[in-house]
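Next come the structures, one after another.
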Structure 1
Amino acid sequence: MDPSRERRSHGCISAWDSQEFLVGRSEPQPIRRRGLKKHGPYSIQMRNETGIETWGPWFNGVELLESKNVSAINVEAAKSKEVAIVGAGMAGLMTYLVHQAGMKNVSIIEASQRLGGRTHTEYLSGGPFEYSYQEMGPMRFPETVEYLNRTYNITDHQLVLQLGDEMDRLNHHVRNFSVEFIPWIQSNLNGLYYRNGFKLDTGLPPTVSQSSQNRSSSSSSPMTPSMEALSEKLDAFLSNETFLGEIATNIYNAHRDWLVEGLGGMGGDTWSEFAYMVNYLNATMEDADAFSGADPSFWIDRQPGKPSMVD
């Protein structure tokens with residue numbers, strides 16, 4: 001077939017002999033020009049519009065991708081990308097474990113000369129087995145929490161405990177590299193209780209036992225009427241034990257719900273703690289400072305096992 005002749009035949013299929021005589025022609029055939037679809041910089045789109053919830057339960061997004069018909073070319077292109085993990089803290093080190101799934105092009109970028117990030121143990125004397133040390137960062141991982149007379153397993157912390165088991169397996173259970181979780185003692189009668197600068201004649205703070213026997217050594221400033229009023233306003237949405245239970249069981253769903261419905265439907269990240277109390281609840285700066293502490297976000301303050309805003 002001669003393409004130039006086909007254009008003149010209005011899309012009919014024609015047959016010509018060796019002498020270029022027309023021997024047959026079909027009815028006009030619809031012809032549609034097919035163009036290549038332009039690809040964007042990311043062949044596999046991972047954003048809210050494609051069903052990937054980047055703010056919350058992103059595990060559901062992984063299942064969604066598995067159910068999609070992604071071409072082998074796009075999969076290979078995605079797997080061939082270089083991945084950089086910024087920071088060799090706990091999150092960075094755990095993310096690096098993806099190389100076990102076949103991703104060999106993963107690198108960790110760490111500015112300091114040590115691993116672990118804010119997880120840092122400072123040994124006062126001896127070594128790891130002398131038990132003379134101070135934890136400079138996170139030190140406790142509550143396994144359960146109780147709300148409304150119901151005990152919840154803190155699933156997010158279970159992930160940390162499983163990571164410890166996995167690291168021990170990778171290090172062949174060598175003692176010098178072992179990850180050991182020891183019981184946490186929240187309070188002990190012989191523990192020191194140092195508050196408001198009070199010390200005994202010996203120069204040391206009183207023990208918990210001594211402090212309980214002598215209330216003058218642990219006296220704290222009473223709450224003013226304005227602080228009590230502010231506390232009631234905060235408790236109205238911060239003491240929702242149903243929501244706190246959701247944080248313990250599925251922190252990803254809870255985080256999405258907080259970002260959308262938190263702070264009375266305004267969105268949980270709309271305000272910092274201090275700004276919400278001063279600018280929205282009209283609290284004084286002194287009262288807000290007493291309640292907010294060092295946390296910039298109410299979400300950080302809601303984690304299971306974390307002391308409350310006023311403890």
Structure 2
Amino acid sequence: MASCDLSYSLLETETAPIPLTSFIALANSVMIAMDDESCGMLPKPVKPGTFALLCQSCIDCQTLGHFLRRRIKVLSLVSDGLKLNLHRQDETVYYEIESTDSGNPLSQHIVIVILAIAYKMGSWSIRERIPLTSVSVCGARSSQARGYDNLFDLPIDYGSNRNQLCFPAHYFDRPILQDADSMKELLKAPALYLMSEFGVQKSLAYEIRKYIECCSPENFPDLDSLATEFSLSVATLRRRLQNEDTTYQEIKNEVRRDRAVTVLVREGSVKAAAYAAGFTEPTSFFRAFKRWTGTTPKAYIS
């Protein structure tokens with residue numbers, strides 16, 4: 001944890017966010033220590049190099065449908081514990097995940113990760129975001145659900161009887177536009193690519209976040225100014241954000257939180273983190289930070 005600029009106390013709080021670079025470093029360390037690319041999340045270990053082999057096996061495919069079917073075939077040879085299905089019905093393609101062991105079902109987290117990887121790799125292969133029509137998973141919405149929604153271009157439907165993502169059938173025939181050279185670039189930093197924004201449609205919440213990230217907290221626009229900037233009425237802006245399961249206040253809080261976390265990890269200064277988040281009084285910052293993350297600023301200082 002320390003080598004990844006993370007404090008062990010963060011393990012005590014499920015909702016505590018961490019910087020992307022720290023997450024990737026931690027995941028790589030766990031992968032190496034366990035000799036398992038799934039970091040222990042699948043019933044049986046996945047040998048290091050499996051992801052690269054998977055990419056190399058699919059890069060010569062001609063269409064998206066061919067690419068996804070090849071991925072499923074190769075995964076079935078190298079990974080036990082899960083069954084992947086891909087079928088086309090009428091105007092929709094269904095990509096489904098099932099557990100092969102009823103006594104040891106897959107966790108909701110790994111199901112969502114597998115669906116997200118399939119989605120992002122499919123989008124990468126055709127150099128275009130696949131317009132998903134739905135993403136459904138079994139089980140109730142967890143405390144980490146808000147972060148999961150960012151992996152796709154629409155909210156996840158929880159409580160389904162299937163783990164699946166769906167997209168328009170005509171995308172099945174889209175040609176593969178990647179080659180061996182671009183695959184090598186991907187494999188230089190696969191975790192960074194898979195956790196990046198590529199493949200995520202720019203929702204209104206995403207656009208608002210990117211817009212206010214250019215502002216200091218004291219200069220965040222008010223709701224009326226924001227609505228004008230996006231050529232929307234205030235009522236429409238609120239309604240669209242509500243449909244995306246968020247509010248403008250929540251977006252502002254997330255930007256403040258992430259700025260504070262970044263400063264805490266990099267500089268180890270609570271005072272600097274408070275300033276970055278727009279606070280001049282430490283007590284107010286401590287209360288807000290605890291509300292945002294479930295833990296204290298000092299938990300991020302390794």
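Each value in this text was obtained by applying a stated rule to the coordinates, not by laboratory testing. Here the structure is a predicted model, which means the values were calculated and not measured. Cβ atoms are built from the backbone, for glycine too; each structure is taken alone.
Quick notes on this one:
- Given 0.30 for FRET efficiency 1/(1 + (r/R0)^6) of positions 120 and 240 (r between Cβ atoms, R0 = 30 Å, to 0.05), calculated: source structure among 1, 2: 1
- For the structures shown (1, 2), FRET efficiency 1/(1 + (r/R0)^6) of positions 112 and 264 (r between Cβ atoms, R0 = 35 Å, to 0.05) is largest in 2.
- When log10 I(q)/I(0) by the Debye sum over Cα atoms at q = 0.12, 0.14 Å⁻¹ is computed for each of 1, 2, the one that comes out at -1.15, -1.40 is 1.
- With relative contact order in percent (Cα under 8 Å, 6 or more apart) computed over the structures 1, 2, the top value is the one for 2, the highest of the group.
- Origin of the value -14000, where helix-only ellipticity at 222 nm (-39500 (n - 2.57) for each DSSP H run of 4 or more, over all residues; to 500) was derived from one of 1, 2: 2
- Highest-scoring label, criterion being distance in nm of label points 7 Å out along Cα→Cβ at positions 48 and 280, among 1, 2: 2
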